[in-house]
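Next up: some structures, all given as structure tokens.
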Structure 1
Amino acid sequence: MNAGGQGEWRAAARAAADLPPVAARAPLLVDAQVIGSIEPAMATRLSDAGLPLSATDDGGWRIAAPADDSLAAIARWLHEHRLSAPWRNELLAVLAGDGGALAVVERAVVRVLGITTRAVHLVGFAPDGRVWVQLRAFDKAVDPGCWDTLMGGQVSAGESVEQTLERETQEEAGLAIVDLVDVRPTDRVTVRRPVAEGYVVEHIEVFEATVPAALAPTNRDGEVERFECLTRDAVLERLAAGEFTLEAALILDRSLARRAL
């Protein structure tokens with residue numbers, strides 16, 4: 001692969017990860033803290049439907065207290081009117097600017113409400129330097145049939161990053177963190193971009209580890225089609241061909257660059 005081709009996909013991925021909303025969005029608040037954003041027309045529709053959301057004097061929209069109950073009511077309405085992503089029955093934390101949890105919200109509506117989410121990804125290397133990657137199941141709601149890191153998952157409400165790393169690695173790859181070698185945090189990747197349901201703001205905590213030669217990942221939750229262990233060049237070829245998710249492209253680009261130093 002030529003250097004120009006590499007530069008093109010890398011620049012495209014970085015640009016795609018930092019895009020403004022397609023339509024104007026207004027701040028969404030809990031108490032006095034901004035926790036997301038919403039299209040004004042959607043906010044007006046929610047308010048007119050009698051949901052616990054009201055306009056502020058400076059153009060924002062405030063969720064009424066108690067925030068957990070109000071967000072649950074808004075989530076149910078969005079789901080019933082088919083305005084959310086598929087229902088997950090999974091609660092995510094609604095975070096303040098300092099990282100403290102203000103409330104919880106159903107995962108299916110975080111994009112509609114522009115709420116910042118947290119995720120964890122694990123880049124798994126074989127002892128010989130090859131890279132373990134997964135092919136996402138073809139029935140996944142997001143990025144079906146795309147290649148991804150060894151593991152990636154959302155941090156659920158009440159979980160630490162480390163707990164999510166352990167849980168998701170077991171569910172997606174059938175591997176126990178204690179059996180991996182040199183598990184370490186390496187990076188944080190932030191993605192801001194519009195999607196069909198609204199707007200994504202996600203902070204991804206990246207970990208790397210070595211998968212011992214005696215182990216191989218095996219999916220347990222039905223969300224992975226298969227795993228492959230690829231050479232660095234093979235990963236770069238698939239990255240240049242656009243076969244990986246945006247998040248995985250950003251993460252693997254940085255991980256491979258560190259390994260090349």
Structure 2
Amino acid sequence: MSYCVGIRLKSGMVLASDTRTNAGVDHISSFKKMFTFGVDGERAIFILTAGNLATSQAVINRLRREIRQNDERNLLTISSLSEAADIVGGYATEVAQRTRQKAAMVQDGGGYGCTFLLGGQIKGQPTRLYLIYNEGNCIYSTEDTPFFQIGESKYGKPILDRAINYDSNLDDAIRATLVSFDSTIRSNLSVGFPIDLLVYKTDSLTLPKGKRITEENAYFRTIRSAWSQGLLEILRGFDTPPQDYLE
């Protein structure tokens with residue numbers, strides 16, 4: 001499985017993804033799930049994936065091939081991020097349907113769908129963040145809903161719900177994202193290190209270098225330790241439960 005987060009703020013965007021797939025006792029693999037496309041000074045586009053690995057890789061490879069071939073319609077020539085979301089959704093649906101048809105010849109069932117987060121900015125336009133569903137349709141974030149998650153979202157969502165709003169600063173968004181990942185990794189074996197983190201500043205129109213965070217990363221270990229200790233101190237700071245709670 002996967003866990004990916006995209007946060008769109010007034011000041012910029014924070015995106016993060018884990019790298020674990022095929023988690024199990026005997027077999028754990030790591031694959032990159034965050035991809036960047038852009039032209040400095042003109043556009044920056046980011047895609048995060050969760051779900052069937054074969055489907056997501058096929059979609060990303062097709063997007064890259066169109067750029068290499070200088071196709072008339074590709075991520076570096078389209079006029080809006082909504083068009084990019086439509087393209088990704090359409091390709092994901094095509095690949096999943098084709099794979100299902102092949103698999104049906106051998107066995108029933110199989111999860112071939114994939115979900116995506118697509119965000120970024122094109123010059124002269126505001127930043128955008130889209131959640132693209134298995135079916136190929138999508139929604140975009142608003143000031144009331146400044147973040148999206150895909151994959152194993154339930155463990156990290158309460159932190160983001162409490163800590164993040166559209167006017168939050170990038171530093172707080174990074175902290176909240178790392179705590180969100182720590183909570184998810186602690187509770188779900190199918191999500192694991194390393195974490196790919198990327199921060200984009202509004203109107204910069206450049207592709208950030210990004211950061212790969214391992215379990216040994218000093219800053220992450222500080223966040224993890226402080227969060228655990230802080231929760232324990234808050235818990236112990238509550239009033240003693242009334243006596244009738246113990247009866």
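Details
- Sorting 1, 2 by relative contact order in percent (Cα under 8 Å, 6 or more apart) from high to low puts 2 first, with the largest value.
- Structure with the greatest value (metric distance in nm of label points 7 Å out along Cα→Cβ at positions 42 and 154, set 1, 2): 2
- Answer label among 1, 2 for the case where distance in nm of label points 7 Å out along Cα→Cβ at positions 66 and 90, calculated from the coordinates, equals 0.7: 2
- Source structure (of 1, 2) for mean projected area of the Cα convex hull in nm², computed value 17.5: 2
- Mean count of other Cβ atoms within 10 Å over residues 10-17 - structure with the largest value, from 1, 2: 2
- Parent structure of the calculated result 2.0, given that distance in nm of label points 7 Å out along Cα→Cβ at positions 58 and 130 is the read-out and 1, 2 the choices: 2
- Which of 1, 2 yields -11500 [helix-only ellipticity at 222 nm (-39500 (n - 2.57) for each DSSP H run of 4 or more, over all residues; to 500), calculated]: 2
- FRET efficiency 1/(1 + (r/R0)^6) of positions 50 and 122 (r between Cβ atoms, R0 = 35 Å, to 0.05) from the coordinates reads 0.90; which among 1, 2: 2
- Given 15.5, 48 for Rg and Dmax of the Cα atoms in Å, for residues 82-217 alone, calculated: source structure among 1, 2: 1
Just so you know, all these numbers are worked out from the coordinates, no wet-lab data involved. Bear in mind the structure is a predicted one, so any value in this text is a computation, not a measurement. Cβ atoms are built from the backbone, for glycine too; each structure is taken alone.
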